[in-house]
1. Taking percent of Cα pairs over 25 Å apart from the coordinates of each of P, Q, which one would give 29?
2. For Kirkwood radius over Cα pairs in Å, for residues 75-122 alone, which of P, Q scores largest?
3. As an exercise: helix-only ellipticity at 222 nm (-39500 (n - 2.57) for each DSSP H run of 4 or more, over all residues; to 500), calculated from one structure in P, Q, equals -23500. Which structure is it?
4. Looking just at distance in nm of label points 7 Å out along Cα→Cβ at positions 99 and 115, which of the labels P, Q belongs to the structure with the highest value?
5. Could you figure out which one of P, Q the value 2.9 for distance in nm of label points 7 Å out along Cα→Cβ at positions 91 and 139 was computed from?
6. Out of P, Q, which one gives 40 for relative contact order in percent (Cα under 8 Å, 6 or more apart) as computed from the coordinates?
7. Work out mean count of other Cβ atoms within 10 Å over residues 51-58 for each of structures P, Q, then name the structure with the largest result.
8. Comparing FRET efficiency 1/(1 + (r/R0)^6) of positions 19 and 147 (r between Cβ atoms, R0 = 30 Å, to 0.05) across P, Q, which is largest?
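Each reported figure results from applying straightforward, stated rules to the coordinates on display, with no laboratory input. It should be emphasised that the depicted structure is a prediction, and the values quoted were computed from it without experimental measurement. Cβ atoms are built from the backbone, for glycine too; each structure is taken alone.
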Structure P
Amino acid sequence: MRIRAARRDELTALQDIERAAGLCFRDIGMPEIADDEPLPVEELARYLTTGLAWVAVDGDDAGAAPPVAYLIADRVDGGLHVEQVSVRPDHARRGIGRALLEHLAERAVQEGAPALTLTTFTEVPWNAPYYERCGFRALEDSSLTPGLREIRAREAEHGLDRWPRVCMRRTL
């Protein structure tokens with residue numbers, strides 16, 4: 001598995017990965033999440049511009065291998081914030097998501113960022129419990145930074161607060 005910067009010609013493939021990865025939410029009674037459309041190509045392109053979009057590809061990726069997973073991030077309050085990490089279901093449980101998170105952690109250290117943050121569902125096994133195993137810790141609402149509060153407000157407007165959510169932080 002190789003991790004590299006995402007390319008513009010792969011943005012629709014990233015949408016397909018997110019759609020496929022989201023289907024498992026239907027099995028746990030969250031069909032709205034399964035049916036939620038991924039970010040538009042124009043929005044994904046913004047992550048290319050900021051240099052915060054990576055893909056995982058099989059093999060040596062001589063240009064032909066399609067992405068099997070991706071991660072996009074934002075700079076939030078001095079840290080790097082995981083906006084989305086998705087792995088194709090047929091490549092799940094192989095450490096690819098973790099490898100993408102480690103890649104982001106290395107980038108954050110290079111930039112001098114003190115932490116990674118993310119928001120996620122607390123009761124979904126491949127969400128908060130998984131991120132805890134990756135070194136993230138839940139934040140109390142009282143310790144959220146202004147940027148994280150803004151992200152949570154946008155999520156609430158989008159209806160994500162229908163299920164328990166949490167902000168998490170991994171100190172680097």
Structure Q
Amino acid sequence: MAITHHSLFVFKLFSALGCGLVAGVFFAFSTFVMPALARLQPKEGIAAMQSINITAINPLFMLALFGTAVTCLFLAVSSLFKWHQPGAAYWLFGSLLYLLGTVLVTIAFNVPLNDALATVKPDSTEGTNLWSQYLTNWTIWNHVRTIAALAAAALLMIGLCNRAV
């Protein structure tokens with residue numbers, strides 16, 4: 001029983017910290033990375049973002065983004081089975097917020113925008129036209145996933161303080 005309780009605590013802690021870490025990465029992009037790229041000439045901004053998008057696909061960032069999703073999925077399901085315990089609602093709603101507002105938004109909106117940007121030549125007219133739309137749309141969706149990850153971290157931390165399951 002103690003091992004199960006300890007393992008569950010580790011899942012909760014990893015989830016809360018993971019949500020906060022991912023929120024911080026996305027916050028950095030919303031507050032200074034994208035504004036800095038917007039100040040560059042379109043071909044320079046495109047080339048820089050294309051490089052960032054390739055570099056972002058690495059084991060550590062993928063572990064933070066998707067490892068947190070796995071633990072949140074586990075916690076969401078677990079909270080349904082222990083709904084009567086204090087804090088279960090925080091675990092469910094925090095986990096769902098991360099899964100839907102961060103991971104789903106990333107997959108449905110930010111990744112397709114990145115894929116479209118990857119196909120243009122930075123010094124082309126098509127690239128220049130795409131860049132201005134990309135900056136606006138990508139950043140709006142990034143704000144959404146930043147807020148979702150931060151709110152999820154807050155809910156999971158509240159659940160952790162309530163010693164929920």
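1. Comparing all candidates, it corresponds to P.
2. If we compare Kirkwood radius over Cα pairs in Å, for residues 75-122 alone over P, Q, the biggest value is for Q.
3. Attributed to the structure labelled Q.
4. P
5. P
6. Label of the originating structure: Q.
7. Comparing P, Q, the top value of mean count of other Cβ atoms within 10 Å over residues 51-58 belongs to P.
8. Comparing P, Q, the top value of FRET efficiency 1/(1 + (r/R0)^6) of positions 19 and 147 (r between Cβ atoms, R0 = 30 Å, to 0.05) belongs to Q.
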